[in-house]
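These are the structures in question, set out in turn.
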Structure I
């Protein structure tokens, strides 16, 4: 059921930044100062008046987040199945009320699970093994990038990480288009959330997801591969390491997976044909 919490004015979205007073200590010296940290708030996703999940997320680009999450988690199969989306502040966080098609809502009710997600966990609340390991068809991707385009892409993302630059507390996901340029970047305290926000933004603008790739400033966990492959993306590159399960899923879905991307080096774990030699 919908929450009865008092609605608060929603001028735009919460600020993703918060200034706090701190005590800085160095070489035995203690100095009172102010610092800027990344904000994190509970975000409830409510489908056709039924509360489904609460995530902890950075409070910006929440419309993108709602759409991306709904598609990457299999609640929706196409953006057109989301009929309306309203973001509102409440006393304890943010509500996102989504109106989805009757067909998808009936499917959601059949597989519905009550869970509370955390920014560091993408599978919290799964009740069965089948809910964790989904059957995803192989991707059909024409993505092809040179090493220089990949390195340049990560440099472009770094220059556009406004929240990270001020706080040091967020992850980012960026879209590398077929020409090797980063078109869209989304940030969040949670790596899964940043990817969901990026997916939502891409789907809103009708981007051809088979022609480009995703760059992430985190490790390549199973969930990151699963979300990318579910969206039809065939290229995923990460700054940090992949997991064994992520590698197996990438191979199964024929997704190209890179890890440990540095300014002059990278490791290719699967489907190397999408990296131009």
Structure II
């Protein structure tokens, strides 16, 4: 497999993510692609200085006028992948031991299925949610809600026990992160650049993947710590307000969603985007329009 991260001005968390992937992955020496777009926080310089240490393939685009954003960054990384599997990550993840092998085990368990496999998440409760299927909401001071106070040793020990005693599989994808076969990614065409730079692109991708026969599985045997939208919502670690870029993107992309699909997203009991007859009909129209 190939690990892929696309990042934008998130250096403090990117350092943690890269270090954890090389430290805790089963496939420690797998190809690791990092795409940095329009970064001016020291990311570009740090990547150049540390690419050999972490064995990274880095692609730096410092002055993109047409912004790729989250989805476009994933597409860019995927275009460089030569392996059978792509593992997409966010730059605000910390992965636990053998998290990647646990995802691959799901593919081996269901060899005849087209799959998107996601890791169970642990997240500081910065959004003040009661619960979320597939995510354990931890007290902010349990593991640490910031890069500077994160207790990686405590999380790794906790994760080892959690994965040992839990064996949960739910039908859900989490964000645009997870393991997928490269051929299945190419077949669906990746993300829609319409939703650049961020917001709504994951729901759009997951709807299209479902309509192309992809099955979604989130497994508790694979565990990651997600600091919580630090690369988009709260890049300055200020939980009192979202970034201006994120607020603008959410507003614009909500309208773009209606322009593309014609009706709002619908969610099932697991809070996963649901395909309905209306979506199936509209998807057929979109494919015909392209042809």
Structure III
């Protein structure tokens, strides 16, 4: 089979042996390029495995599934309580073990997310970034009728818009590019105006945290949903406004319900999410070209998919 690797800042498609060993075989139908993939590629991060953690495909019997990309110990207190994103033994697909940018992969039954009937498996790799947003908003305790602002118009930012707007809330978005704003409008976002109960920073950029605190009402909350590769400094305004800063990492479960399952239902209810976010699709053979497009935000790219 084929798999995508990073090699010293370059994207390589290699012919390799088929995935063997324990787990259920998933024939990959869609794999998303994430901002973290792009960052690790740029950093020349020394990954030894097939990359990609956003994936969906078909089981041998034709059942469509998305893949929750975590291999867990299933023994620690965090796994038992549903906080498995905090499992110290967890391995993430595309980083600690072979990922989704391949013809097929093997994954534990527990990590399979069965798709609602009206979700196309070729769109279902979006469930992973949607689950990131669902988890963060759940941790932030988002309530009905609260005002939400989102900073950042990439995939995670637009997923946060979609998840927050699902309850009919007012959601404002700050983004760099017109195509991101256009996608956000399709998801129900409006221009930012005034102060907000919850401000979600999806950029991972230091200056955006100050902007988030400025947009937050006194006593409100700021949710850090981006990846802060260089740290996340806080301003004096956090104290003066008594803003609660909430961190969020990946996805987990609450009351026996996985954030991944909630995200799958969200995608089922709102087909406009896939229509607004997925801008480019490439065959696996053109992985190098796909990454080049994904890196160029000015090209109009939001979510770029590989389809083996």
Q | Origin of the value 29, 27, 16, where semi-axes √(5λ) of the Cα gyration tensor in Å was derived from one of I, II, III | A | I
Q) Which structure, out of I, II, III, was percent of Cα pairs over 16 Å apart, for residues 170-217 alone calculated from, if the result is 40? A) III
Q | Label whose coordinates, when distance in nm of label points 7 Å out along Cα→Cβ at positions 50 and 82 is calculated, return 2.6 (choices I, II, III) | A | II
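Read the figures in this text as sums done on the coordinates, not as results from a lab. Because the structure is predicted, anything quoted here is derived from the model rather than measured. Cβ atoms are built from the backbone, for glycine too; each structure is taken alone.
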